[in-house]
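Please treat every number below as a calculation from the coordinates, not as lab data. Because the structure is a prediction, the values reported are computed rather than measured. Cβ atoms are built from the backbone, for glycine too; each structure is taken alone.
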Structure 1
Amino acid sequence: MGWSNWEDKGGVLSSAPAASSMSKKRLDVFARGPDGAMWHTWFDGGWQGWESLGHPMHGQLADAPAAVSWGDDRIDCFIRTQINGLSHKYWNGSKWSAWEELPGAVITTPVAVSSWGSRRLDVFTRGPNAHLWHLRFDDGWKGWEDQGHPMAGVLQDQPAAVSWGHKRIDVFCRGPNNTLWHKYYDGSWSAWEDLGGVLTSAPTVSSWGGKRLDVFVKGPDHALWHRYYDGSWSGWESQGGQLVDHPTAVSWGGDRIDIFVRGPNNTLLHKYFRG
């Protein structure tokens, strides 16, 4: 089937969106609204209206949220607060939790989050030294650890992260030369590698199965640009559109990718790939 056209899903966004999928044909999208709260819409056979999920303890969201699902009826959301801390909120299948403040964080960008299985979360951000910092939940929150920086210098903005299977995490960022940088965990952390391109935003990444990665960025023409890994890296291709800031991508299953961006009218724009 290939790529759909762009479609406008409305809303009034004041940040880039975040997206997660807890099951096939289920999508949950989050963004900062005009009041600084986190707003939510979802697809479950049809699109639902936007709802507010409120503010964290320390006021409004500083920027875009992050979201991931580790299984049916579970979503975990993270945001940077206005005092550069990290707040967390989750859906347990019947209700949303209250916001909780996670200790020890001094973060300078929005965060990224991935999960390789039930009760496992890996959160990444740019720390105060502009390195990649990592916090994990594995039946309890562990301390922050410094994962360094790309060979050419520091992270430009927030990272992106995804897991394609148990004990596998792939992390991407925009380096100081505006190219795409990559490192991965597969029992231990790899070195950073430069994957090229000309990025004008942070990247996003999704995976529909083992050894498959799809990376998206805003290019110098403000369009959505894409490259994928399927045993080897493809070249870059344009998917059009006019992005205000970084995109977000999620997959609910094989040969399916859903992309969300904030458009020039501050509404939510959606595009999908169906194989």
Structure 2
Amino acid sequence: MTENKPILVERKDHIGVITLNRPGQMNTFTVEFAGQLNDALVSLDADDDIRVVVVQGAGRAFSVGIELDCFKNRTHDEYRELIRQMDAHNHTIARMKKPVMASVGGYAVANGAGLVFACDLAVAAESAKFGTTAVNVGLICLGPAVPMARSIGRKKTLEMVLSGDMITAAEAERLGLINRVVPDDALEAETMAWAEKLAQKSPLSLRAGKTGIYGMSDLPYHQALDYLGEIFAALCATEDAQEGLSAFEEKRKPVWKLR
């Protein structure tokens, strides 16, 4: 049955909703879980009807990371392949054309925290907790450190990764790891309202914004300006850009054509 799948996918108008669905195991990652998550992200990115993707967790945790049994009795090469599979979504989200939003209730720990940090945007319930805790069991959260460092810098990333301490949603927002903190009972409504707001924007504009901001990250200042200028020029030449301008001037809702 669908309810037994580790990853559930729904389409709500122009929003794709991915639910991490191992509530009895606090949505821990297994190889199957990681593969289905990545497949769901790829599928929604390829769906022209979907403009925004939301990732949420079923039960009392967003995700508490990789199931510990995955780390037992493997060879070096087998561990390398395991970690490649567990990190696949971090690559995929950064390469997607569409914004991906995390909706975080409960615990987001280790690879679960990394998934939140890899998402483009994140909303969290007031009671949510975050931590890169693998160091507490003799491992280390290096995959999550990559998107985390891009948001908060090296020193705070080292503090979190090396200490394994948990932080509150309010602290995660202060650091820039998430965007918004909302009351627990408003998490779903606030997340979907924000997703619906984004879904009304030009899909080509959202794509240009995401592509440009990710692409400039490793470029020198002047090269980044030129790179983003080229992306902006290409967007200006699209039919949807002209439609957006006309709709604004005519005080009507735009009709996006994705070209």
Structure 3
Amino acid sequence: MKKLTKIKELQLMANTIREDLMIMLTNAGSGHCGGPLGLVDIFTAFYFNILKHDSKKLNWDKRDRLILSPGHVCPVRYAAMARAGYFRKEELLTLRKMGTRLQGHPSRQDLPGIELATASLGQGLGAAVGMALAGKLDRKKHTIYCVTSDGEHDEGSTWEAVNAAAKYKLNNLINIIDRNNIQISGHTQDVWPLKNLKERYEAHNWKVFEINGHDFKQIISMVEKAKKIKQPVCIIAYTIPGKGVSFMEHQFSWHGKTPKAEEAARALTELNKERERIMKRK
């Protein structure tokens, strides 16, 4: 897998992954659109620039670990993995089909390259803390990355993991919060207010940064900065749910549904126009 270092290359790959998402979710007839579309730029940055990984050596001991705590947004990970060479992109059309490796929530046993089966929200960060602690005890040099949702910070188990990471001084752990302000039943501020996330993490002795989750320069540079800090790091990434598809953006109603054929066609038309705009950029 070629590392992409130019912003234009990353933008084109992200646009391709958004197109993949529209096709695979429409074909599946079920699944989540809002979260996956919003996380595309972060997963593109990870799989094509940030992660130390090898799609042909899945058990490489020195690889970084990437945990996707909100398992329901796994289509974005599947699409990024396919484009990064983990499996043939044609397999994306098996999403949520009987016998598929691409289940509605990621299964470590079924799909090599998945580090942890995740479904129940609030569990991913705890597992990442365990992996980070094991890495320190074994004197490993890899980094443990955990992508969490803002909604799962409703869960007490998430805050237990936050506290544990500080207790064990896990400077090899970086938590990226997808701060898209929605969850399945509405906006986060209405369902269970999550004010002062930055201050709450800082109170647990984490170093906290805030970024635009769609800006590749910010994503990549902030992760590089975080890796040099001697304490657990939280990166709050502000994202737009449904990013790239105008009628899905910011709409919590698209959290857990898929487009109809005509809606998918409209989305793909928009994404094709965006590709043309990217190509014209210097």
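Just checking, which of 1, 2, 3 has the largest value of percent of Cα pairs over 25 Å apart?
2
Which structure, out of 1, 2, 3, was mean count of other Cβ atoms within 10 Å over residues 198-205 derived from, given a value of 23.6?
Checking each candidate, the match is 1.
Of the structures labelled 1, 2, 3, which one yields 14.4 when mean count of other Cβ atoms within 10 Å over residues 142-149 is computed from its coordinates?
1
If helix-only ellipticity at 222 nm (-39500 (n - 2.57) for each DSSP H run of 4 or more, over all residues; to 500) comes out at -15000 when worked out from the coordinates, which of 1, 2, 3 was used?
2
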